[in-house]
Structure I
Amino acid sequence: MKKQHILLAVLVTAIWGLNFSVIKIGLQSVDPLILAGIRFTLCALPAVFFLKRPQVPWRYTIGYGLVFGVGLWGVVNLGIKAGVSSGIASLVLQFSAFLTIVLGAVVFRESLSRFQYLGIAVALAGLFSITFITDGTVTMAGVVLVLLGAVSWSVANIILKKAAPKEMLAFMVWSSLFAPIPLFLLDLVVNGTTGYAELQHQIGWPAIWSILFQAYPNTVLGYAVWNWLLREYPVSTVAPLSLLVPVFGVLSSVLIFNEPLSPLKLVAGASIVSGLVIGLYGQRLAKSRTAVPLTPVGR
């Protein structure tokens, strides 16, 4: 990747990392599914009236909106509400990077280098270590829900790669149009009318700020840029960069919510970042030290 594109990706991951704490702020007063529904309503409206529909089949636009809006963020909101801290949620969700790499290799026949395999293994060790955290920031229900969100994010990445829209901002806006109604209906089925009846009393300035941040810098801007990078570069190159999200996620949770930063969390974070460095730069560094090129696995 070009240097400026790497810096752009890092900025996006910083926004995404902070977003987990921003979501938690909103969840302190608003139901998880309603919060996600309002977020994607603002992502779609009124922008959908000003941006021409992206020239991709409807099945990709609708499918991405449902998987991304409901399967990913609706479920992750439920996970945070179920007791997982915003920092831990940002860590667990990174399973999507590994799933995306594997799915990309299967669907698009992208070769994985031995350094990518090693990087995945090191990062997985860091992610696995969070199951031993006992400071009250981990619940089994929350972890399972966030893992389900990780699966959805991986599927959404593959849908995006197959759709390959040229108009990335328009694609994000139009796909967001198909998330709110399912989210609102799901909340109605699960919680009845309670959340809607109390919503007018729940929407204060913290919740408004949370929703606006989620909708615009995080979703519309962040994912438009990220999806453009996925279109320009192989999935196996872009996806590992998302491993920076938990670094920013944990730091923001520590600063905003005083989340305990135990030695085990530091080890987990260090393992994830190490895996990222190995996966992205290991082969390049090895080539710079030897004149004999390394053969990618599978060739």
Structure II
Amino acid sequence: MQFIFQYPEPHGPDGDLLAAGPLGEVAQAAERAGFHGFSLTEHPAPGSRWLASGGHQTLDPFVALGHVGAVTERLRLLTYLSVAPYRNPFLLAKAAATLDRLSDGRFTLGLGAGYLKGEFHALGIDFDERNALFDETLDVLPGYWSGEPFSYEGRHFSARDVVCRPRPVQSPLPIWVGGNARLTRCRVAERAHGWMPLSGGAQLAQTARTPGLGGVPELAQLVAELYENAAAVGRTDPIDIVHSYQDEGLTTPAAEPDRHREAFAELAKAGVTWVVVSSGTHSAAATFEFIDAFGATYLR
């Protein structure tokens, strides 16, 4: 099982997006500590009401991860997650391929269908089309990344005999899909390389418009079902399972190491291959302290 550090973003309408520390220095610290990946999320136009109720602002994940890739050597770079319907799929494919090329094949494209209606409206995207647009994206990405001529007729675009560059270093460039819905798990089984279930509790699941996910036993059952569905369409390759570990006790990583190690072992037994952790810190000193303590306790 491998560990990803999620750069902490401030919740609420105010706050410095880099309060947790200079992005590049935090990423370098995570790499030194033994983390295997680094992730950022995406909210280009969050509403003030959502922010006031605990939502958060974000950096642009593609630009920011490009910076992270330039100052690190081995960290995997993950959008956790990018909202596929927000972009024309050709622009999304271009950004992903560029980032993969410039990082020497270290990028993983984490995608979701999105859930904030106001954000869709601000970007001029029909919220009710989000699933159709998501599937169009999954159609276009492989064609774009092949570097060969292809055509595609979308709902709002028509691409005829286009040839797109750059090709990503990885073939295939990994796509991880987020959400708990049956549709999401079917997409993963048939067309993606990883599943990012939402594990933040019932209230978060309701906000994100996805079914709630119970404890680890339910997760294990769904992972087994996912592999059964993948086998039914002829797949035998491994599928990454990503879990966001949000235990409040992890604020001090070394305080209860045996309990957390047992939790990680239980997740691994359920099929989890990557665990995402974040520090929730609001200063560089606190962030570096968390990263060093987590690395010394669980990664070395």
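Where does the value 31, 24, 15 come from, among I, II, when semi-axes √(5λ) of the Cα gyration tensor in Å is the thing being computed?
Only one of I, II returns 31, 24, 15 for semi-axes √(5λ) of the Cα gyration tensor in Å, namely I.
Of the structures labelled I, II, which one yields 2.1 when distance in nm of label points 7 Å out along Cα→Cβ at positions 27 and 131 is computed from its coordinates?
Among I, II, the structure yielding 2.1 for distance in nm of label points 7 Å out along Cα→Cβ at positions 27 and 131 is I.
Out of I, II, which structure matches 40 when relative contact order in percent (Cα under 8 Å, 6 or more apart) is calculated?
I
Matching task: -12500 is the computed value of helix-only ellipticity at 222 nm (-39500 (n - 2.57) for each DSSP H run of 4 or more, over all residues; to 500). Pick the structure from I, II.
Going label by label, the one that fits is II.
For distance in nm of label points 7 Å out along Cα→Cβ at positions 43 and 227, which of I, II scores largest?
II
Every number in this text was worked out from the coordinates using simple rules, so none of it is lab data. Owing to the predicted nature of the structure, the values given are computational and were not obtained by experimental measurement. Cβ atoms are built from the backbone, for glycine too; each structure is taken alone.
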